[in-house]
Structure I
Amino acid sequence: MKKNCLHSVLVILIFEILFWGIGYFVYQHFTTQVEEFRFENSEFVYYLLGARILILLFMLSLFIKKRRLKKYASDSVLDKMTKNKSWLKQGFRFSFLLLAISFFIIAWSNPQFGKDEKKMKTSGIDMMVCLDVSNSMLAKDLSGNMNRLEVAKLAIKNLLRQLKGDRVGVVVFAGSAYNYIPITNDYDYIKLELMSINPGMMSTQGTAIGAAIETAMTSFEENKTNKAILVFTDGETHEDNAIKATKLATKKGVKIYTIGMGTNKSVPIPKGNGNQFHKDKNGNTVLTKLNEKMLKDIASKGNGEYVRAQRTKVDTERIIKDISGMEKTKFKEKTFLEYEDRFQWFLGIGLLFLLLNGFVYKYF
């Protein structure tokens, strides 16, 4: 029976080697031979590794099944009762199911080929997004599954989907601030870079909103384009020059919007794997809550608006509506590359393996 069990595992192993081996060579071909190949939703590709957890679950189920069968008969008797064919059938069925899931994930990632270039004139405003990456942004008072920083990133991605032609840059800040993404209208690049933003990238803690606004101001290009600054923060602590920096920016015609990330309830700040919390020098658990009054003051002095996150949703539409009232500036002619979706190929292959799974179940 042990030998029969190994037949199932061997089938799975062979299919896995073929999948990753062929996949590697196909990917290399696309990236080197196909012009402008990319995954539209590249973050979903990593789910391929997560799907491999199913292999462990399948092997665990075989082990449990084997132990249960041993209660009723010896290995020699079970070998006669359970044919190799039945164990191979399980291996093939599971492999086809896993391959179907894998190709569905690839389809979900939406592979694209560059089709042709398109020249067009765009108009919009310049905006800098200031993203708080202090430790307090790790608090999970907005959603039990996502921390404040993750909700902020989700809101920024949603904001980018609503923009048309505006140029965006990103400043990250905690106890200090620096320009992380230079101003650009390549929204896909911004989304990609957002994935790597985390509190560990800042050596000093705090919430230096004033420094963030000053850095955003120096990051703007010297032109007559209308400008706006969006500050995503919990405002848990702040520097004394936050209002001063806001007033200076307003004098130069820059509007400032604040987005409150958090609730008015004091909550602990997770540390490491989330089972422990940050403590102060005296060993007391550090608590954090949204400093809503300060963020409202900054938005008021900055001629902008204050918006507060509600669970995993931020009303970015309200900010876009206000920004849309600002006069747009015509930018230089920009060359865009149009992409053609190829997810249909992989969706079809996934469906084929799903049919093979049902075929093996019915006829073997």
Structure II
Amino acid sequence: MENKPQMREWLNDFGLSHPLVIGGPCSAETEEQVLKIAHELKDTDVTVLRAGIWKPRTRPGMFEGVGAIGLKWLQKAKAETGLLTATEVANAVHVKLALEHDVDILWIGARSTVSPFIMQDIADALEGTDKIVLVKNPVNPDLALWLGGVERLYTANIKKLGLIHRGFSSYEKSKYRNNPEWQIAVEAQSKFPDLPMICDPSHIAGKRDLIFDICQTALDLNFDGLMVESHWDPDNAWSDAAQQVTPTVLVQIMKDLKIRKESNEEEAYNTALNTLRAQIDIADQTILDTLGKRMKVAEDIGTLKKSKNVAVLQNKRWNEILGKMILEGQDRNLSEEFILKIFKAIHQESINHQEEVVNK
């Protein structure tokens, strides 16, 4: 797929002086709920009202959406507030109904993006549409799969396309519901700069107190917009209650976020510099997370050595590691001197952790 300026035209057509904001409940629950939230979000930075009509859930028996009746509620909200509307589609039937109800933006969820078969069915159903179609990253961290889904849509003559970064599933527990893996989104931006990138902080966070910081990171990385779940009574929402914020909180988040605008050459330089620095901040955080995991393993080794009365320092093992890291460092354009300094420090910290365990 070639870079096509037309992909970004739909975003420019909004004529916004700020990033695009898509807000609304995780799920449409009742007509009253949808309309109440829509009216609270109108006349704010929110341009598009989102609501899940069909909710793909991990396990059966959970609330799976109100179905097509919710599309009529979106239509009514649009008529009363002027907000555009957006919802998720997961198959050809969803596409047909969403188009019949004049939904403005259709997004394809992470569980659908992961399957080329599903993506092709949706692309066939949407062929030639002039609606905006946004593609969430697949649940697994696979950039080729993500962009492959976009290519299927582009091949179906769908030109108003964009990406939604909603984080990636991981077996390891972290403070996030879905690990951001920002570097994957940054690489997608680098490969296809004409594809607008929207951040979904709600699904990355899983809990509302992380949403602001994720939004700010996304803007620092020069994302084009945000899609934030908002509910007038989030604690009693029928789905994903912990990650939704009230419309009042969402409006305040929009006010507090720092948006870097370019109006001259110096500001363009500063924006580019801040974006690169944000990437370094993310890399630094990844390094710290990895070191924390490494030290936890070192402590487990200390426990095992203590049980067998084995010495903490094992010179043969250490020399093997050091030699391997020097060679691998060369492949990454890292000097031997740098690798020696870094891994000697890591090794000493590992010894300290093991000795603490052994000497308890």
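No value in this document is a laboratory result; all are computed from the given coordinates. Just so we're clear, the structure is a prediction, and the values are computed from it rather than from any experiment. Cβ atoms are built from the backbone, for glycine too; each structure is taken alone.
Couple of notes before you dig in:
- For 20.2 (mean count of other Cβ atoms within 10 Å over residues 96-103, calculated) the corresponding structure among I, II: I
- Structure (I, II) behind the derived value 60 of percent of Cα pairs over 27 Å apart: I
- With distance in nm of label points 7 Å out along Cα→Cβ at positions 208 and 264 computed over the structures I, II, the top value is the one for II, the highest of the group.
- Read-out relative contact order in percent (Cα under 8 Å, 6 or more apart), computed value 23, structure in I, II: I
- Identity of the structure behind 24, 19, 17 (criterion: semi-axes √(5λ) of the Cα gyration tensor in Å, for residues 16-183 alone, calculated), options I, II: II
- Test item: mean count of other Cβ atoms within 10 Å over residues 224-231 calculated as 25.9, pick one of I, II: II
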